[in-house]
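Laboratory data are not the source of any read-out in this text; all were calculated from the coordinates shown. The structure presented is a predicted model; accordingly, all values stated were derived computationally and were not measured. Cβ atoms are built from the backbone, for glycine too; each structure is taken alone.
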Structure 1
Amino acid sequence: MCLSLFCLAWSALADKVLVGTHFKENEKGLYSVDLHKAGDLGEVHEIIDRLGTSIVIAKSNTSIIYTCGVGEKKGLIQAYDLKAQKLIGSYSSHDMRPCYLALSHDQKFLLVSNIRHGSVCSIRINDDGTLGALVSKVEVPPKAKRFAPHACVVSPDGDYVFVPDIAGNRLCRLKFDKLSGELKYLDSIASKSFNGPRHMSFDSEGKRAYLVNQMGETITVFTYAEGNLLEVDQVQTLPDDQLDINNHIAEIKIHPSGKFVYVSNRGHNSIALLQRDIKTGMIRFDRCFSSEGEMPWSFAISAKGDFLYCSNNKSNNLVSFKIDQESGHLTYTGKQVSVPNPSSVIYITD
């Protein structure tokens, strides 16, 4: 990629979508996709041409992003400055196969879930965005064959980290020291409704949490208060007559308005829409929309909530949808771009 051309593109267009990719043969890297004013997908730029770019997150109010994925031998985390157009650091994830990144609320610590050997780590972030020392590494005693953390979600108050253990079929609770960055395993939540807990999102009010079950085609709904999650409901993500298909949920995100919840169904190849009652936080299944590809892995919602961008891993495409602000319904814009093995997707604005 020509860096000078990318710099021109970066300065001219504020809003972009970043797409991480799964390593497969010689295909790897992190990509940036330009967005036009109407939300249409534009030119695709390769930012990083190397391993360790499956997952990408952005540090708020900066031009720093972090990626993670497989490295040559161990898990790899990379820090990159988008405006300076340079890699500012490559680091070990301190275990094998990192699959999820999160930031503490003050953005002083980076959290990583390593799914292969089973650990959750906290790493100090320096003032310049580079990573410092490993602060804490937690290996929870396995409930099944192994501890397999698929995410690390910081609680609304910032005092806890909740870790879906997809192999142990449980949700682990870790205490997080906001000053030191230390993590400490406390206990786990088990439920008959769990079937491969994968990702979880809290609402903007910090009173509800929504956990997707990868193999169960369901969302488990919790209330949250003072570090405690209480299960209150379970809602399906497929129509009644299609519950018997081979389907694995991947991603869950809440619309900026708080009125809608979206989930990606891998197998059904769809994005499920759930209507959300803002007062109670309860959700109900509405309908599914085609992902316009195969194996929808992740998606991002624009800051204004008017567009959704979905990555289809098996069909190697990124697709844009218009979001109806009243109903939450998705309309395919007819626009898509090619990206190899796309996985995580984030929306950024300058």
Structure 2
Amino acid sequence: MSNKPFISFVVPCFNVEDYVGHTISSILNQSQTAVNGFDSPFEIILVNDGSTDGTLDLLRSYEAKYPCISIVTKENGGLSSARNAGIPLARGKYISCLDSDDWIASSFIEELVKNDARQSFDMALTNALVYDQVKQDYYPFYDDWLFNELCPRDSVRMLAPRTTLNAFLLEPNTSRRIFRTDFVRLIGMKYPEGVLYEDFPVHFSTFMLAGSVLLINKPLYYYRVGRSGKLTERNDDRRYDILKVFAMAARDLNEYGAGPEVGIVFLRAASRAIGWCLGSVPSRMARSFDIATREFFGTVPKPWLASFFSSKSVGNAEKFRIFSMTKGFYSRYLSRSREKRYAINVALNHLVSKDLPKFFAGLVKAISVK
């Protein structure tokens, strides 16, 4: 194995024998074959998280062939546990944690090397494409609109998240991020174990603590959806984990001294993610999820909520969403038709603009819409 690689790829693997070969090959086939000052462009740390299929045999076949590959074998503990096992072993200047059913562009390391030579950064994010395995088609990543707003397409931008607050609203996915190893060790970065949506606390803490974040607006990461067994596509009691991870994130941000301005973007991100989960849970869970959501918002620092509701930069629909969540009736709002929800939001716009006649007229219309 190389003594000093430029970047360490940590790849957690659990029962992915049909996919991980593509992930590994995408790293091995990088256009950048050497980096000045480093023994090799990369190392690959494959963490076998207690696989019960042929994953481990496949990983061993790659390890036997490529000196840059090493394997860590452990009992099954979940994605966070596997990442936490692999990250301390990284020897590269940078660390990237890839999902074992995804892959990277051949120019991934080349782009990183080029930008590393120009400037120093604690973390970098690349844009991505989603690959729908069922439809066998590609489409822009979920926050492509925001990425383009923050950084023009096919360009790069250095930013400080605490002064570019909308950056907190980027999707939290760890897999398309590159962390400077010294930064990871300085802040003691670890993923919360035993929960889904584990990227959210790390997303908020690293954005809060990073002095500089580089955005690379090129699709260098390919994110697979639609495969059987993908954790984020579960639709059961694990949906409650979204409330747990946002409680962790709020606690961390509060400890790091986040002010109301960060609290506002935190609440915007929280309401979107929680709303998405609540909108996809079975009807039998809706009421209990409403109650748990109300309890979560009861733990959020009150100055954050006060600033959120008084902010002119937050739309009325978002304010109503969080209001209904704090009062425990968001699922009932979601159960209404799209037309009825739209009519409610129109009425709220009139209320905020203090046009009471139009508000009451809009409210009557909203009530009458089926």
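Here helix-only ellipticity at 222 nm (-39500 (n - 2.57) for each DSSP H run of 4 or more, over all residues; to 500) was calculated and came to -1000; which of the structures 1, 2 was it taken from? Considering all the candidates, the number was obtained from 1.
Among candidates 1, 2, the computation of distance in nm of label points 7 Å out along Cα→Cβ at positions 36 and 236 that gave 4.0 used structure 1.
Across the set 1, 2, relative contact order in percent (Cα under 8 Å, 6 or more apart) reaches its highest value in structure 2.
If you line up 1, 2 by Kirkwood radius over Cα pairs in Å, for residues 172-283 alone, the top spot, with the largest value, goes to 2.
The value 1.5 for distance in nm of label points 7 Å out along Cα→Cβ at positions 196 and 220 was derived from one model only; which of 1, 2 is it? For distance in nm of label points 7 Å out along Cα→Cβ at positions 196 and 220, the value 1.5 is produced by structure 1. In terms of Kirkwood radius over Cα pairs in Å, the structure with the greatest value among 1, 2 is 2.
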